[in-house]
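K.L.:
Listed below are the structures to be examined.
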Structure P
Amino acid sequence: METRQFTVEQPTERLDKLIAEHFPDLSRSRVVKLIKNGAVVVNHQVEKPKYQPHVHDEITITIPTPQKLDLEPEALPLDVVYEDDQVLVVNKPQGMVVHPAPGHPNHTLVNALLAHTNLATINGTIRPGIVHRIDKDTSGLLMVAKTDVAQQSLTQQLKEKSSRRKYLALVHGQIKEPAGTISAPVGRSPKDRKKQAVVANGRSAVTHFKVLERFGSDYTLVECQLETGRTHQIRVHMQYINHPLVGDPLYGPKKTIKGHGQFLHAAELGFQHPTTGAELDFTSPVPPIFQATLTTLKKKYSTSHSEEDISHEQ
């Protein structure tokens, strides 16, 4: 860990710009990340990147020691839904991290993919071939690029919002509307750095939802279609409208149906093939614990006199 300090000698427009100019070895984007992670303090206070420094402000920057991550191919089970010389579609199980990161250096989907095939390299050494991510405890379909051409094409389709991603989510409460759109910017929570939240200065985020089934006034099964792909977007948006995901340890209530994390599954994926232009569409059934929970709910709510119940965490 390295600590750097300096005193502002003349006023300037932005904190991130000032630091990047003062320390040429730190890129502007790196500085912004350090500020957002609370590693920069001005007069012992955490400020935003756009803070306007004043003369005599004392700025302290704590730069964490980078953790070296060596990617090792691992022969882990893979549920490959489709594969050719350009792309691969995989059904990620709940509980698997997509790519290595501090705290999860191995046993990830990328480790498994490296043992299975060659991957595109233009996305860096930590996330080779990864075009989009889903959370560790979210299951379902992911598209993976095997070549740089495929990586560029699939990434562009995400930017242009031409690829199709639909999720199944079980949420708390009864959503009365048959369908709706949540358009609310998402960014890091100012109250909890581990969480995302709807914040005024967040990035644009749009989620379309459609009710598939209601279970009394307690639960609703919805289909969510992403127009954007922000971190934890569906989980944050559903909490925002007071219908948090069932089993969500971060955004949901403590009293919830037992599972292995949030009941969220990437059920449908569609995109244009990078080289042939063919439209490809894939579907994936929900994992067994998700299906078993739905079956139990259907039985319980099929009659108001049912004696069945679902165990809850207190």
Structure Q
Amino acid sequence: MNRTLTASTALLLTVPPLLWAGNAIVGRLVRDAVPPMTLNLLRWSIALLILLPLGRAMLRPGSGLWQHWRRYSLLGLLGVGLYNSLQYLALQTSTPINVTLVAAGMPVWMLLVGGLFFGMPARPRQLVGAALSIAGVLLVLSRGEWRQLAALRLVAGDGYMILATICWSFYSWLLLQSGKLHSRDRPGVRADWAAFLLAQVIYGVLWSGALAGIEWSVRDVHIDWSWQVVAALLFVAIGPAVIAMRCWGAGVQRAGPTVGAFFTNLTPLFAALMSSAFLGELPQLYHIAAFALIVGGIAWASR
């Protein structure tokens, strides 16, 4: 399979980190208004309603929704249920910057999971690319002063994010394997991507509902409704869920999970820029240097 990184593929893989950075910030902002598991259930329930008319072909008899239920159920558990729930849980005690820092280890986990479980050993070029990309992330977090890294402190939420990152690594490799069922957009079948994503979300909502049920059974759950909460739910359902998952799925099918993982390191950079924007601060020189390192790592690893 040709895995050349084209401009269109790079764009597909850049959109998700941008939206996921926004998701981390929004998840942190509403952490006191909506419990994490409940937030994830509401998010994907809205996404399900959006996808139903787009991917209704998946609901027809013989579509594969039930025939391949194990594959779709596992994808829904890892990519919709566990990853997002663990991320929102992490944001209860950790900051968006810390959460995206932990997630910056994605290329390493993707290489490990691919080598240990999917027969795809890491190549030296990929290891060098991972090192460059992670160096760019650390440059953002240190604000250009490496000694500031010593001041970073990991909390319980960071541990949850490590688990989430491992789940996403398995999800991405399984997503590539699932390309035998729905791998590429085909001319004349516009809803194909939506049907494939809908199948995952249907099972993912079931898993999210089970996790939310556990949350409701162990704590007093209530939602502090406001227009800000409604706007947050719409954003995380449409942007980081439907649009990001669509772009990620298409990008991974084209470039592979390992190359795609390097693009996730753009998330901390975007998160830092968004935080700076909210605080009224202009981008600094180290942001440009970090961007160059991250993109350089992506380019080197994907050659």
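FYI, it's all coordinate maths here, none of it is from the lab. Note that the structure is predicted; figures quoted are calculated from it, not measured. Cβ atoms are built from the backbone, for glycine too; each structure is taken alone.
K.L.:
Once FRET efficiency 1/(1 + (r/R0)^6) of positions 62 and 86 (r between Cβ atoms, R0 = 30 Å, to 0.05) is calculated for every structure in P, Q, which label goes with the largest value? Don't skip to the end; give the middle numbers.
P.N.:
Numbers: P: 0.10; Q: 0.30.
Result for FRET efficiency 1/(1 + (r/R0)^6) of positions 62 and 86 (r between Cβ atoms, R0 = 30 Å, to 0.05) over P, Q: largest is Q.
K.L.:
I would also like to ask the following. Using the calculated result 13 for relative contact order in percent (Cα under 8 Å, 6 or more apart), pick out the matching structure from P, Q.
P.N.:
Details: P: 13; Q: 42.
Label of the source structure: P.
K.L.:
Follow-up question, since we're still on this one. A value of 4.5 was computed for distance in nm of label points 7 Å out along Cα→Cβ at positions 134 and 230; which of P, Q is the source structure?
P.N.:
On the way: P: 2.1; Q: 4.5.
Going through each structure in turn, the value belongs to Q.
K.L.:
Suppose log10 I(q)/I(0) by the Debye sum over Cα atoms at q = 0.08, 0.14, 0.15 Å⁻¹ works out to -0.45, -1.17, -1.26; of P, Q, which structure was it derived from? Show your work: numbers first, answer last.
P.N.:
Working: P: -0.45, -1.17, -1.26; Q: -0.33, -1.05, -1.21.
Answer by label: P.
K.L.:
Distance in nm of label points 7 Å out along Cα→Cβ at positions 54 and 158 was computed and gave 3.6; which structure, P, Q, did it come from?
P.N.:
Values: P: 4.2; Q: 3.6.
Checking each candidate, the match is Q.
K.L.:
A further question on this structure: Name the one structure among P, Q that Rg and Dmax of the Cα atoms in Å, for residues 6-77 alone of 16.0, 58 was derived from.
P.N.:
Values: P: 16.0, 58; Q: 16.1, 44.
Traced to structure P.
K.L.:
Quick one: FRET efficiency 1/(1 + (r/R0)^6) of positions 110 and 270 (r between Cβ atoms, R0 = 25 Å, to 0.05) came out at 0.60 when computed from one of P, Q, so which one is it?
P.N.:
Of the structures listed, the value fits P.
K.L.:
Oh, and also: Kindly point out which one of P, Q the value -5500 was derived from, the read-out being helix-only ellipticity at 222 nm (-39500 (n - 2.57) for each DSSP H run of 4 or more, over all residues; to 500).
P.N.:
Details: P: -5500; Q: -22000.
The read-out was computed on structure P.
K.L.:
Let me ask you something else. Output the label of whichever structure in P, Q has the greatest value of mean count of other Cβ atoms within 10 Å over residues 22-29. If you can, show how the numbers build up before the last one.
P.N.:
Details: P: 12.1; Q: 22.2.
For this comparison of mean count of other Cβ atoms within 10 Å over residues 22-29, the top structure is Q.
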